Every structure is written in C-alpha cells, then in structure tokens.
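The structures come next, written out as structure tokens.
Every number in this text was worked out from the coordinates using simple rules, so none of it is lab data. Bear in mind the structure is a predicted one, so any value in this text is a computation, not a measurement.
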Structure 1
C-alpha cells in the first residue's frame, strides 16, 4: 500500500491504517493467521 493515504479519523480508520502497514510488511502471514484465529473465536 505504498503512498496510499488513510483517513484515521474515519470509522475504523486507525485499524485500517495499521492493517495496511502490517499486511505490507514482513509479518504478513502472521498477521493474517491472527486475523483468521480472531474471526474463528468470534464465530464469524
């Protein structure tokens, strides 16, 4: 997500910014697996 702007004032804007940074980094697979685990725990 190089050069993309994120409105951190919007609903979940900060979350989206953090996800964009982490999914573009070296720990992408770890972040994705943690998201999947969280979704499984919440039943969604």
Structure 2
C-alpha cells in the first residue's frame, strides 16, 4: 500500500509539514507512545 500517490506529492506534504513545525514558538520533542495498536509517534 502506497502512502503517497507520487514522489512529488510526498515532497510537497513533507515541505508543508516542515514549514508548519518551523513556525512553532517551541522545539517539539519526539516521543513514541505505546498504545494497544502499537507504538505511535507524537510531538509534544
């Protein structure tokens, strides 16, 4: 199963995500949170 339809769409989404994170006033910390479905990546 492909997550993105194309490499270009993957690049555009990643650039948008990175720009959003850069606009935050704080540096987010990455954590893996255990859930009943497996580990979930979160930014806090």
Matching task: -12000 is the computed value of helix-only ellipticity at 222 nm (-39500 (n - 2.57) for each DSSP H run of 4 or more, over all residues; to 500). Pick the structure from 1, 2. 2
Test item: P(r) over Cα pairs in 10 Å bins from 0, in percent calculated as 27, 43, 28, 2, pick one of 1, 2: 1
